[in-house]
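Given below, in the form of C-alpha cells, are the structures.
Derivation of every value follows stated rules applied to the coordinates shown; laboratory data play no part. Remember, it's a predicted structure, so these values are computed and weren't measured experimentally.
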Structure 1
Amino acid sequence: MSFFNWDESYSVGIRQFDEHHKRLVTLVNQLYDAMMEGNGGQELHKTLDSLFEYTVFHFASEEKLLLQNGYPEYHKHFMQHEALKSKVIEYRNKVEKGQVGTSVSVANFLKEWLVNHILVEDKKYGSFLHAKGIV
C-alpha cells in the first residue's frame, strides 16, 4: 500500500489537472518510499527538485486557465501556490545545509497540503470551469 493513494474523490473533473495531481502524488510516494528504504536523506534533495519543477509546471498551467476564464478566486489560489513553492524551497535549502534529519515530516506536509488543496480549493475551480464547458 502506498503512503498516499489517489482515488476518484480527488478528481477535479479537468483531465489535465487530474493527471498533474496524480504525478504529484507519485512524487510524494517516491519520497516516502525512499525514506522507508533508509534512503530518505539521499533521495530527499532529488525528489524535492523534481517536485518543485513539476509543481511550477502544474501551477502555471492551472493559473493560466483560471486567469483566461476569469476565475473569481484566482488571486487567492495563486497566493496558495506561491506559499507552497516557498515552503518547498525552504525545505530544499534546509536539505542543502543538512538541517532536515528526516523526510517523514516533508512527506507528511506535502501529502496534507495536496489533499487539502485539491479537495477544497481545486474542487472550487473544477465546478467553475465545468460550468464553462471545460473538462
Structure 2
Amino acid sequence: MFEWLIVGGGIHGTHLAHVLLAGRGVARDRLAVLDPHPRPLFRWRECTRAVGMRYLRSPAVHHIGLDPFDLVDFARAWPGEGPFAAPYNRPSLDMFDAHCDTLIAREGLDAVRIQGVAQSISAVQGGYRVQTPAGEIVS
C-alpha cells in the first residue's frame, strides 16, 4: 500500500512527486506515480512539439523545481541560445525540458513510476483503490 499515489505523470504530477520526495521527505517506497506513458512528461513533449512551441507562455518561476529560481539558476549554464524571451522572462522549451530531465534524473523520479491507466478509483477504509488493467493499487 502506498501512502501517496499520483495519477498522471505530466508537469503537475511530476512536480508533486518531486515536492513530496525531495521537499517533504516522503519515502520512495511510500509514493508512486501512475501514468500510461513510458517516461515522465511524455504527453507534454508530444503536445509542445506538435504545435511548434519554442518558448513557454509562463514566466521562468513556473517549473518542476522546488525553488522559484531553480530554472533561472539552471539557465546560467545553459549552452543554447536565448534561454528567455520577452515578455515575462519566458523560458525556451529546450531549456525547460533539459531542466526537467536534469531534475528527473537527479531525484530518481523515473523510479517511482508505474506504467498503467487508472480505470476506476473507489474509496476503501483508510484510503483508495485504483483499478488498472494490471490489477489494483491501494493507497
Structure 3
Amino acid sequence: MTIRLWDPVTGGELALLEEGGSGIPVVAHSPDGAALASGCSDNRVRIWDAVTQRPVRALGGHSGGVRALAFYPDGRLLASAGRDNLVRLWDLESGEELGQCSGHKGGVGAVAFAPGGTLLASGSEDQTVRL
C-alpha cells in the first residue's frame, strides 16, 4: 500500500508512506493535522504520524475492506466502516475498539460526525443513512 502526500502550493511530493496491504480506498486527516488514517482492502485501518510519516498502529476488526473513515471533532476517536456492513468506533490513544454500529444490510461507504460530535451518520449500499 502506498500513500503519496503532496504540497498543494508547489505540487511537489512531500512523503511516500508504505505499509503492507493493498488497495487504499480511503484516507482521512485528523482535525489538528497530526495524524493520518488509511483504510485498506486487508480489513485494517492504519494510523500514521503526519509529522514523521511513520505508522503508529494498525486497527484490526473489520471482516471486509475498509471504505470510510471519520475523525471525531477533537481527533481522539475514529469511526471506520466497510464491506462488513459495520461502523466501528476506535479510541486512538489505546487502539481499543469502543463499539460497533450495526443495522446496515450492505457495505458502508460513508461516515461523518456532526460538527459538535453528538451524531455519527453512516451511508450504505443498502440505500440508507443511519444516525
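In this comparison of 1, 2, 3, the computed figure 0 for helix-only ellipticity at 222 nm (-39500 (n - 2.57) for each DSSP H run of 4 or more, over all residues; to 500) is attributed to 3. If volume of the Cα convex hull per residue in Å³ computes to 89, which of 1, 2, 3 did it come from? Traced to structure 1. Can you tell which of 1, 2, 3 yields 27 when relative contact order in percent (Cα under 8 Å, 6 or more apart) is derived from it? Derived from 2, not from the others.
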